[in-house]
Structure P
């Protein structure tokens, strides 16, 4: 399941996680974000051993700035407190799954 993430939770739930974490940076007005969202949701149900979060860049602009989010959707996989891999734009569900599984 993909959960919403707020700035004040980021360090605890992402950077301090002992599991890989995929964070989907998105916005409600973004068509490609809405296209990608069901694939992220599906992967979150298929892959054990990772956490999945969404960050609305309009509601959490400081996180978007901190990670230099210039285009959305952006997926970032964090592992051991740092960025492991990332992807910008709409990608197929299989590519999302691979992105996460490489970090496990």
Structure Q
């Protein structure tokens, strides 16, 4: 089994999510669609990888398994974003005040 397709999908979806945030920088209410968008993009990438190189995506038996792997990989890009945000994100003044109590 070759597991390289999952990190490729996660990184591609993460980049798409960051581009989406830059495009809709002024409309933060549009950020709520990012997990859905990344899941769709991940599913599309999973299907594309399946048709170009099926053994690269967990030796998927059919397109539905590849779609599922892609959707889950795309959704995990949202989690990766949150991990990065928690580890390296800037703290707000209200968080600093709560910590000092």
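Each value in this text was obtained by applying a stated rule to the coordinates, not by laboratory testing. What you see is a predicted model, and the numbers here were worked out from it, not measured in a lab. Cβ atoms are built from the backbone, for glycine too; each structure is taken alone.
Which structure, out of P, Q, was volume of the Cα convex hull per residue in Å³ derived from, given a value of 113?
Q
Consider the structures P, Q: one of them gives 2.9 for distance in nm of label points 7 Å out along Cα→Cβ at positions 18 and 50 as calculated from the coordinates. Say which.
Q
If helix-only ellipticity at 222 nm (-39500 (n - 2.57) for each DSSP H run of 4 or more, over all residues; to 500) is computed to be -24000, which of P, Q is the source?
Answer for the origin of the read-out: Q.
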